[in-house]
Structure I
Amino acid sequence: MASMKVAVLGGGGAMGGLLGGYLARSGLEVALVDVRPDTVATINDGGLTIMEADGRQSLIRVHATTDPASVGPVDLVMSVVKSYHTEAAIRSAAPLLGPDTTILSLQNGWGNADRIGATAGRERVLVGLTYHSATLTGPGQVKHTGSGLTHIGELNGSATMRLAAIAAGFSNAGIEVATSTTIVNEIWKKLALNVCTLPTSALLRFPAHELNLHEGTRDLMRGLLAEVAAVARAAGIELDESERWDAITSLLDRAIGARSSMLQDVEAGRRTEIDVINGAITAAGHASGVPTPLNDAMIWLINSLQERYLADPN
């Protein structure tokens, strides 16, 4: 396992830098693949800086590149790019793929496995999610704003040698990880959290903890969660609504000052991932005849907001 070679697609971003940096620090051979030349140059020249929540700062030497062909085939490709960049990122990653290369998606939302599988072969794909949170404070500078468990699993729920090997690599890097035989259910549990919190925080410009301080935001999140639970039941997915509500509110209480990924996107004038988060719920609801009016409304609002700033970046 010490010789595992890893490439991180989106490695210059917050989560890519955080997880890739930890893997590199543990001794694995890691390449951070990113499309931004300034970020790549900064990391190669001065290293990757990770600021922990307690104020500790780590400088990690790790290779970064804009050219996957310069890396060559790896054992593991980890995808943390925005969902709408998935197909392009996987196509560009072709030089990273050897006969036995695994691709692990740790992306937000629902549907990334299908996108990756359609491009690179479904047999390569592992899926997962992480409850770590991070913010990019500058090129090559990551602030680790919250820690949590990372779940990974095979799409068919099997316990494989490659799954165990990747989990061991994460554990050796200090990334708390759990392998799951029901990874789809775990992804939907994270999806429920994101559906409730990401667009709400982005529209109101609230840090995470403030969502739990107001009756109106709590009522809205509770209503969004009820729609997720109804859609999940119709799709045969196990989702305990009461457990999710307790987990969501507990997480928000601990996330003092954290700014959600969608809020960061809005503040930076970037396209959001609303289509694979709340959009996943409305699509599944439409397919099963379950109404999702609150999720519909969040999509309309976020799309209107981003259309405004994307049309006029100034």
Structure II
Amino acid sequence: MANVIEVIDEKRETVGSITFEQASEALTAFRRAAGFDLHLPMTVRLELRNRVDPCPMLSNLSAVITAIGDAQNLLTVGRAVGRIGPQEWFVGQVKESRIGAALIWSDTIPALAAYERFRDGRLTRFKITIAAEFCYLIPPAIPGRTGLKWRTEPFPVHGEAEVSYQTEVWIKMLRHLNVSHPVLLEIPLPSSPPKPWGAVWHAIAEASSSFERGGETGWKGCISAVRLALDRWREIEAEDMGPGWARPNGDDLRKRTTKQRLDNIRWHLREYTHLAPHSGAEEFARDDALLMLSTLSALLVVRKP
């Protein structure tokens, strides 16, 4: 699949093209309150051989963006619109126009997180399915109305293209959006948890709902529900702390401060990472790395260095 889509009129003649550019240095992206706008660069070309000819125009350009995995597996990640500045239409010039434009993917941060899980650190590849309208602009047959033009009946334009971006370019864009630092929170809960994990999932759902409500009661409710989830997990399988570990007595546990409890988490997190420099890469997966990095980030947020 090429990165070029031909623009064909109702006479089945090629009158232009849409080319998706491979960004060599950077992708333009902007953070919004609840999401992001990512600009995928493209060039729109329209032919106009003579000024007296009807002027070609491409408008209402939209697209479905589908991610392509290494095994050619697909994931629809979002929809986008084509723009040049604030305009959503493109017109021809003599002998042709070449307009640098963008396909703007507007979506939420969770949508980007879902794509990052799918990408799994590999090359960014998208299949872009285009839909647009093509027409001609012609002068009206009314004397003295030279400043206006009429549109012919729109003709549908469809096509597919593929575009890829180097990993370094994609990561640079993520950091500009400030979504890789701090790490995105991922809670991959299936709708039907396997037995006997239903009580754990129910407690996590309660924790998520409390967190979304916010406020002092929301935060307390979230933490209490997390405690309940951990208790239910313990009922299914008790913790195996390994050789040499002795459980502190209840009096010592009650005397621990909040900071000391955070230091316990930090100590165990370091122990979890300890094997990485001394074992093969095949022993670790993305979930391990995400757990360690997200936990470390959350510890630093609480610590407020």
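For structures I, II, which has the highest computed value of FRET efficiency 1/(1 + (r/R0)^6) of positions 176 and 248 (r between Cβ atoms, R0 = 30 Å, to 0.05)?
Working: I: 0.95; II: 0.10.
Max of FRET efficiency 1/(1 + (r/R0)^6) of positions 176 and 248 (r between Cβ atoms, R0 = 30 Å, to 0.05): I.
Of the structures labelled I, II, which one yields -14500 when helix-only ellipticity at 222 nm (-39500 (n - 2.57) for each DSSP H run of 4 or more, over all residues; to 500) is computed from its coordinates? Display every interim value, and only then the final one.
Details: I: -14500; II: -10500.
The read-out was computed on structure I.
When distance in nm of label points 7 Å out along Cα→Cβ at positions 112 and 280 is computed for each of I, II, which one produces 3.6? Walk me through the intermediate numbers first.
Details: I: 0.9; II: 3.6.
The structure behind it is II.
Which one of I, II has log10 I(q)/I(0) by the Debye sum over Cα atoms at q = 0.07, 0.09 Å⁻¹, as calculated from the coordinates, equal to -0.26, -0.43?
Values: I: -0.26, -0.43; II: -0.45, -0.66.
Considering all the candidates, the number was obtained from I.
Once percent of Cα pairs over 24 Å apart, for residues 104-255 alone is calculated for all of I, II, which comes out largest?
On the way: I: 39; II: 66.
Between I, II, the highest calculated value is found for II.
None of the figures in this text is laboratory data; all of them are computed from the coordinates on show. Nothing here was measured: the structure is a model prediction, and the numbers come from that model. Cβ atoms are built from the backbone, for glycine too; each structure is taken alone.
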